[in-house]
Structure formats: C-alpha cells, structure tokens
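Asker: Got some structures for you, see below.
No lab work stands behind these numbers, since they all come straight from the coordinates. Since the structure is predicted, the reported quantities are computational estimates derived from the model, not experimental observations. Cβ atoms are built from the backbone, for glycine too; each structure is taken alone.
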Structure P
Amino acid sequence: MVNTARVDRLREKMKEARIDALVCRLPENVVYITDYWPHHGFSVAVLPKDGKPLLFLPEIEEDYVQPDWADYSLFGWGLLKDGDLYDNYRRLLTEARTKLGLAGATIGVEQSFEVSGPTYRAAEPVVPAAPWAALLNSVFTDQKLVDAAGLIQSTRAIKGQYELDNLRRANEIAEMGMNAFLEQLQPGLTEVEVGALIEYTIRAKGPGHKGARLVRASAEVGAGPVGSTKGTLLVPSTTYTIQAGDIVMVELATVVDGYWSDLTYVAVAGEPTARQREVYNTVLAAQQAAAAKMCAGAAFTDPDTAARKVLDDAGLGQYFVHITGHGVGWRYHEFIPFLMPGIAGTLEAGMVSSVEPGVYIPDFGGIRIEDNVAVGADGPIFLSTPRPAW
C-alpha cells in the first residue's frame with residue numbers, strides 16, 4: 001500500500017517554500033519519503049516536485065525496498081569490488097540532476113539537525129556531515145541549496161491512517177515486552193535482567209507480527225525508592241537487585257520498520273501497598289485527564305494543564321517535574337507537539353504524542369504512566385493499551 005497522502009503534503013510544503021526537490025539521507029526522512037528503513041545509513045532519497053521519489057541504496061538491502069513507493073537504484077558498498085562510496089553518490093546524484101531537469105533549481109537538504117533517528121544498524125550510526133555537504137555542493141553547482149529540515153519535520157507531525165496503523169503495530173510489539181515484564185517480575189531479578197527480558201521478548205516475537213520485519217528495542221529499568229525516581233530522565237539500568245515491595249519503572253523505546261513506540265510501565269515486585277496504589281491511581285487519573293485533551297483545536301498546553309490539576313489537587317504536583325508529552329513517529333522523540341507549560345501551538349488531527357505524567361517522591365519512588373495517543377477529529381485515539389487501575 002502506497003501512502004501518497006504524506007508525500008503530497010510534503011510537496012505542498014515544498015511548493016510554498018519554492019523548493020524543486022529534496023535530497024535526504026537521514027534515516028527518518030528516508031522512511032518518511034519511501035517507507036524503507038535503511039540498515040546501514042548510506043541510502044539517499046530524492047523527492048522531486050512531481051513523479052515518484054528516487055531511492056539509492058546498497059545492493060545488499062534491495063530485499064527491503066518497496067518499488068511501488070520509489071524508483072530505486074542500487075550501488076555496491078562494503079566489498080572490494082564496490083569502489084568508493086562517494087564516487088557512487090556523485091554518479092547517482094549527477095544522473096538524478098539530469099533526469100529530473102534540475103538546472104537552476106532550488107534543492108532542499110538536511111542542514112539544521114542535531115537529533116536523528118538511527119538506522120537498523122544502531123550499533124554504528126552513520127550521520128551525514130561535512131563530507132556529504134561538500135559532495136552536494138560539488139554536484140549541484142548551479143542549484144541553490146536550502147535547509148529543509150524544519151519543513152520536513154513540520155510536515156511529519158501530521159500522520160494519516162497508514163502511519164497510525166504502523167505506529168499502533170509498533171506499540172503492539174512493544175507491549176509484548178511489557179507484558180513479559182508484568183508476568184515475570186519478581187524479587188531477586190536485577191534491573192539489567194528485567195531490561196534484557198523485555199528486549200529479548202520484543203526481538204524474538206516482534207518480527208512477523210502483522211508483517212513486521214526489522215525490530216529493535218531499548219528498555220531502561222529503574223527500581224526501588226531511589227532507582228525509580230531517576231526515571232525523570234533516561235538513565236541506564238543497573239545491577240541493582242530488586243527487592244520485595246520495590247516500585248519498578250520501565251522506559252521502553254521500540255522501533256518497527258522505522259516507526260517508533262515510546263512507553264513507560266510501572267509495577268511492584270509483589271503486592272502494592274495502599275500508598276503505592278493511591279499514588280499510581282492518581283497518576284493514572286492525571287494521564288487520562290491529559291489524554292482526554294488530545295483533541296483537534298486544543299492548545300499544546302491543555303493536556304499538560306489537565307494532568308497538573310489532578311496532581312495538584314492530590315498534593316502531588318510538586319513531584320511532577322517534566323513535560324507531559326512529546327511527538328512520536330519516525331523518531332523516539334519528535335519535536336511537534338510538545339505538551340508543556342508556556343508553549344504555543346494548536347493540536348491538529350493526526351498529531352501523535354506521548355502522554356506521560358509522572359511523580360518522583362523521595363524515599364517512596366517514581367511512578368510514570370506513558371502511552372502514545374493520536375489527536376483525532378472527534379477526540380483522542382490511543383495507539384497503545386491504556387493501563388488499568390491498581
């Protein structure tokens with residue numbers, strides 16, 4: 001299934017900005033334009049103002065490209081026979097320049113980025129930098145190169161049904177790991193063991209689910225009255241041994257074929273105390289109040305305000321020290337929307353955000369509940385499974 005709607009939206013933005021073509025190497029933008037998630041990070045997508053996108057990719061990755069989405073060309077990479085990578089880039093981009101008739105054109109490129117979603121080969125991310133910029137300048141000598149990173153990011157903020165279906169699938173796979181956590185958590189496990197269990201379950205069971213092929217996950221676990229309060233930020237799991245009665249918080253990033261899920265689950269190793277239940281259920285009420293404000297026309301601040309009111313009324317507001325949510329889609333953390341105090345912006349149908357209020361109480365522990373929620377025309381659309389009360 002080719003989703004032309006998102007490419008059409010991007011082309012409308014290009015037209016407004018008087019950009020004739022985009023040349024993209026960031027994996028998140030290659031996925032956006034071609035629905036193919038690069039393995040190594042050497043792929044290039046070219047989107048002209050008319051016609052199918054062009055895609056250049058290493059020949060070893062051909063099995064993962066979708067010809068209905070893009071006209072693709074292969075190049076060798078990594079073997080002695082393949083020659084210099086940048087010579088291949090130069091040849092392919094020069095051919096594209098001629099084929100697309102880009103004499104005197106304005107070309108949008110990725111310049112202003114400092115955060116990028118990884119490739120499948122996350123152990124060694126490849127980021128386009130000075131050599132890539134120099135190559136573009138040498139190939140497009142009579143063209144004007146302009147920064148289109150912001151334009152692409154703002155367009156990506158609106159997801160259609162195809163994107164929502166893929167994000168829901170990513171959440172379903174993420175929940176396989178979270179369900180294993182809930183079922184197998186017990187005193188005596190270490191934080192790193194719990195994280196490994198979650199990641200193993202996702203990597204083992206995720207591929208094949210509704211056609212999923214490339215699946216990655218990263219689980220960070222914080223346990224106990226100290227470890228769980230560190231969940232205000234993304235801190236690594238440790239060798240701390242979980243004790244009976246400990247609060248255990250899991251922050252989980254999952255990516256499925258280039259589409260991301262961002263979830264946080266909390267459980268207790270054993271039976272929750274009355275106070276643990278009370279705090280958890282209050283945070284859940286705050287999260288549900290925030291999610292209810294994920295409506296077209298609401299301000300970016302509205303979900304955050306709703307969550308803070310619930311926590312303030314319960315005497316827990318001082319412990320809620322971070323934002324209520326951020327965009328999710330072709331990256332673990334996208335910048336549109338941000339759900340936080342003092343930010344300008346209006347929620348639009350198709351935006352997707354985490355909704356994740358949390359409290360971090362000294363000598364007690366941290367509790368955060370995070371789901372991924374889309375803005376629907378008639379109200380919020382949960383892409384993950386809302387948690388029950390304790």
Structure Q
Amino acid sequence: MAGRQRRDIALLATGLTVSTAGDSAALVAILLELRGHGVGWVSAALAADLVPFVLLASYSGRLVDRVDNRRLLVISLVAQGALVVPLAFVRSAWLVVALVLAVASFSTVVRPATNAMVPVLAGEDRAQSAYASLATGNGVGWIAGSAAGGLLTSAFGVTTALLVDAVTFVVLAFACSLLSGTRGRPADAHDQERPQGGMSILLRDRLLWWSVVVTAVAVACAVVDNVAAPFRFLDQLHTSSSGYGFYLSLWGLGALGGSQLPRRIPAVRMPAALAIGNAVSGLGVLGIGLAPNLGLALAASTFGGVGNGIANVALTALVTSRVVEQQRGRAFASVAALIQTGVGVGTVSGAPLVAWLAAGHAMAAAGALAVLVSGVTVLWTLARVR
C-alpha cells in the first residue's frame with residue numbers, strides 16, 4: 001500500500017513539475033507577445049487568468065465532488081493542451097486573451113481536483129507530506145519555466161514556447177491517467193437534503209474561514225510586491241535586470257525550503273502555521289521595501305519566500321483536515337476564488353500605491369499590513385487550540 005501511495009504522489013509531483021514549467025514559460029511568452037499591443041492587453045490577459053476562479057468556483061467545486069477526479073483531470077488537461085495549440089499561432093490580442101480565459105476556465109477544475117485527490121492517493125495521515133512534495137514540484141517548475149520562457153521566446157519565438165506548454169499538459173494528463181486512486185462520489189445524505197456551496201462550507205467553520213480570508217489579504221499584499229519590485233530593484237536599488245531576476249529566483253528558492261517545514265506539524269497547529277507563514281511572507285515584503293541596499297533586499301526576498309512556501313502547504317493541509325472528503329472539491333474551489341480575489345485586489349492596488357508612495361514605501365506598507373493581520377491571527381488561532 002505504501003509503495004503504491006509513494007508511486008502515485010511521485011507521478012503527480014513529476015507531472016506537476018513539468019506542467020508548471022510549461023505554464024510559467026507560456027505566461028512569459030504571452031506577456032512578451034502582448035507587450036507590443038499595449039499595457040491594457042497585458043492587464044487583460046492577467047485578468048483573464050484570474051476571473052474564472054472567482055466566477056466558476058461554485059460550478060467547478062460541485063463538479064469535482066461529483067465526478068471521478070482522475071477522469072476529470074485527464075479530460076480537463078487534454079482540453080487545456082488542445083486550446084494552447086491555437087493560442088500558439090494566433091496574433092490578434094483579443095483572441096489571445098479569449099484563449100487564455102478558456103484555458104484558465106479548465107484550471108478551475110484542475111486545481112481543486114488535484115488538491116482533493118492528494119489525501120486519497122497518499123492517505124489522510126500522509127497528506128501534509130504529499131502536499132509538500134507537490135509544492136516542491138510546483139516551485140521547481142515555476143523557477144525553471146520562468147527562465148526557460150524568456151530563453152525559448154527569444155531563441156525560437158512565442159509559438160515554440162506555447163507548443164512546449166501544450167505538450168506539458170499532455171504529460172500531466174498521462175501521469176494522472178496512471179494514478180491508481182480515484183475520487184468523486186454522490187453527495188452524502190446531509191448534502192442531498194441541503195446542498196451546500198463551497199463558501200457555506202468554509203463559513204460554517206469560523207477558524208477555517210478567517211484563516212483563508214487572512215491568507216487572501218496576505219496574498220494581496222504580496223502581489224503589490226510583484227507590481228512594485230521592478231521599480232524597487234531597478235530604479236531605487238540600482239541593480240540590473242539580472243539582479244531583478246536573482247530576486248525572483250531567491251524568493252522561489254525560499255518557497256521551496258519553506259514548503260518542507262509543515263510536513264510534521266500536527267493538524268491542530270496548522271491554522272497557526274498558516275498565519276505564521278503569512279506573517280513571515282509579509283516581513284519579507286516589508287524588508288525588501290525598507291532595505292538600504294541590494295544585499296539586504298535579496299536576503300529579505302529569501303525570507304519572504306520561506307513564509308510563502310509554509311503558507312502554500314499549510315493552507316491545503318488545513319482545508320483537508322477540517323473538511324470532509326465529500327465536500328473538499330467545493331471547499332478548495334472556494335479557497336481558490338478567495339485567493340485569486342486577493343491577487344486581483346493586489347494587482348489593481350499596486351500601480352496607484354507605487355505612484356503615490358513610491359515603490360519602497362508601497363512594499364513596506366503592504367508588508368506591514370500583512371504582518372499586522374497575520375500576527376493577530378497567530379495569537380487568535382493559538383488561543384483557540386489551547
């Protein structure tokens with residue numbers, strides 16, 4: 001049994017590594033392509049990648065809870081790969097955005113289905129360790145893909161980068177088809193009498209609800225960092241584009257390390273671990289904003305990445321520990337909707353904050369807000385589990 005579980009998690013983690021690398025390379029290629037059409041189209045593509053998670057959360061969550069997840073993953077991933085093929089060849093900005101929207105719509109099923117499948121594949125008692133393995137794969141894929149995206153686009157063009165992404169979807173679909181576990185069943189008796197949406201499932205657990213909301217706030221603050229960082233590193237800390245890329249790599253490496261820390265944390269302490277991860281991430285953003293020189297800013301980047309990695313694993317483990325299996329698809333879909341709302345708020349707020357406060361002060365303010373909210377949540381969650 002343990003051998004089968006390890007095989008399934010290794011398959012899924014490997015497939016996610018390859019697919020995430022393809023996705024991040026494709027994102028770089030798409031943004032470089034749309035840059036020539038103006039900043040409005042770049043913003044539209046980023047919005048198209050976010051909006052489906054908010055609008056389709058209710059539908060995708062119910063689908064994940066009712067349909068065989070292995071089959072659902074294979075169909076959705078193959079559909080995404082098929083949509084990326086025409087995306088590789090179109091050059092009209094509105095068609096690019098429309099296809100990005102379509103691909104993201106299938107992602108609203110893929111992400112909650114993957115998260116909900118992990119306890120089935122690894123066993124409830126090994127779910128935290130499995131989530132850490134998947135987070136490692138995602139982190140490695142993102143770092144490698146971000147670097148490869150620029151290289152592929154400059155050397156071979158946007159079409160090649162996107163066709164590579166289409167192949168990675170097929171690789172992940174094949175890995176999912178080999179999984180021995182499955183998930184998806186009719187709703188339990190309670191749900192049949194009174195069907196519950198994902199938000200209702202989160203709201204009935206006060207601790208889970210506020211943990212997710214605080215995480216969404218922390219994510220919004222971190223996204224301000226994404227908007228402000230190019231101005232902070234290039235204009236204020238006077239580094240080059242390679243120095244800016246080093247900052248991104250260090251944040252990613254910190255997240256890889258941080259994702260390993262929640263493996264052995266007891267489930268009862270997971271809310272506090274999530275809040276601590278959010279606070280550490282906020283401290284990293286605050287440190288980048290206040291750092292007097294490049295070296296300290298890069299150190300703060302690594303520190304913030306550690307918090308990001310802790311929070312990523314702790315969030316999925318927390319949902320798994322507090323939501324019954326039959327409702328996890330809806331819960332994970334609603335969590336994704338709240339987190340992506342935070343991403344949208346942070347993205348929209350980033351530009352005016354940078355214009356008003358300048359990049360360093362904008363990052364410091366965003367990081368301080370994340371630390372304040374997360375720090376209060378740490379104390380609250382620790383008090384509740386005593």
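Asker: Given a value of 20.4 for mean count of other Cβ atoms within 10 Å over residues 152-159, point me to the structure among P, Q it was derived from.
Answerer: This figure was derived from P.
Asker: Additional query: Suppose you compute Cα extents along the principal axes in Å for every structure in P, Q: which one lands on 70, 47, 35?
Answerer: Only structure P yields this read-out.
Asker: If you rank structures P, Q by distance in nm of label points 7 Å out along Cα→Cβ at positions 64 and 328, which sits at the top with the largest value?
Answerer: P
Asker: Given a value of 15.5 for mean count of other Cβ atoms within 10 Å over residues 72-79, point me to the structure among P, Q it was derived from.
Answerer: Comparing all candidates, it corresponds to P.
Asker: When FRET efficiency 1/(1 + (r/R0)^6) of positions 112 and 312 (r between Cβ atoms, R0 = 25 Å, to 0.05) is compared over structures P, Q, which one is greatest?
Answerer: Across P, Q, FRET efficiency 1/(1 + (r/R0)^6) of positions 112 and 312 (r between Cβ atoms, R0 = 25 Å, to 0.05) peaks for Q.
Asker: Given a computed value of -29000 for helix-only ellipticity at 222 nm (-39500 (n - 2.57) for each DSSP H run of 4 or more, over all residues; to 500), which structure among P, Q does it belong to?
Answerer: Derived from Q, not from the others.
Asker: Assuming -0.29, -0.95, -1.25 is log10 I(q)/I(0) by the Debye sum over Cα atoms at q = 0.08, 0.15, 0.18 Å⁻¹, for residues 8-207 alone as calculated from a single structure, say which of P, Q it is.
Answerer: Answer by label: Q.
Asker: For the read-out relative contact order in percent (Cα under 8 Å, 6 or more apart), a value of 14 was computed from one structure; give its label from P, Q.
Answerer: The read-out comes from structure P.
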